[in-house]
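Enquirer: See the structures that follow.
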Structure I
């Protein structure tokens, strides 16, 4: 039986409340927020800039760069690129800063439950 199967039937108890109140869990949440909130603000700002420029600067977006490729197309494609870059940055950040702390919390929980 996996730990997930074992935990499904167990109602939340003092163990879970204690973990949530622990300094390690508080630090895990802080580390997550340190990355997620600024990156979300950056991406939403970047996307809003794209929408505003597309709506109000038609001549700028229509500038041809190479052949039929214009600034608007490049700007739009960069939205996809930025999504993949942010995903890669998050994975790297999680592997280095979140996963080790989460693994420690999980090991402590699983060790105390047996």
Structure II
């Protein structure tokens, strides 16, 4: 079995941090759909501003809102305006791994989609 990249939201901007929320990352529902991320799916978040890397689960935000909100304890690892990469993975057998095509979503400074592609291995 291999863990392969399934979806990626590249260079999203953090729009809010909420320490008092239970946990997770709230992601614009449109971005989640484009990157094939489901509500409550585990994601890895990489903060390009401070180097923090953490795992949490995704919560669907308002469709088309551009929101990226870091919630709970992870809110201490990011600041509003930070650029982040949000990754999701899937575990597949060796043969399927050869044909995985992650969904890559590129966004602008307001988290609007500027490009989508499936990257063939």
Structure III
């Protein structure tokens, strides 16, 4: 649904404007969090917060594969999903690992998924 800008099986669940608002930078240049969203979930900089999701706002900086505009959400014990509209990609990872190792697994699954993309 989020990849399709709010549509699911032909039915409009959210407006495209709502999805665009959710997946855009809501912090702006004047808000400087102590730890960035990317550092919390993936151990890398280069992300900001949208409404309910973390959004990649810089190319190259994070050091993990993805496109600018990618957005994601993660749970405390390791669950994780991301949507990359530029690659037409959605990935959901379900795991229960409430330790710092969950960051390593999130980065590893991103690496493996992007390595598997064939143009």
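Enquirer: Can you tell which of I, II, III yields -26000 when helix-only ellipticity at 222 nm (-39500 (n - 2.57) for each DSSP H run of 4 or more, over all residues; to 500) is derived from it? The partial results should precede the final answer.
Expert: On the way: I: -26000; II: -1500; III: -6500.
Computing helix-only ellipticity at 222 nm (-39500 (n - 2.57) for each DSSP H run of 4 or more, over all residues; to 500) on every structure in I, II, III gives -26000 only for I.
Enquirer: Suppose you compute relative contact order in percent (Cα under 8 Å, 6 or more apart) for every structure in I, II, III: which one lands on 18?
Expert: Values: I: 32; II: 41; III: 18.
Source structure for this number: III.
Enquirer: Work out the source of 2.8 here, i.e. which of I, II, III gives that when distance in nm of label points 7 Å out along Cα→Cβ at positions 55 and 87 is computed. Provide the component values of the computation, followed by the final result.
Expert: On the way: I: 2.8; II: 1.2; III: 2.0.
Comparing all candidates, it corresponds to I.
Enquirer: From which structure (I, II, III) was Cα extents along the principal axes in Å calculated, if the value obtained is 39, 37, 29? Could the numbers behind the result be given before it?
Expert: Working: I: 66, 27, 26; II: 43, 28, 25; III: 39, 37, 29.
Value 39, 37, 29 for Cα extents along the principal axes in Å corresponds to III out of I, II, III.
We did not get these values from a lab; they are worked out from the coordinates using the rules stated. Computed from a prediction, not measured in an experiment: that's the story for all the values here. Cβ atoms are built from the backbone, for glycine too; each structure is taken alone.
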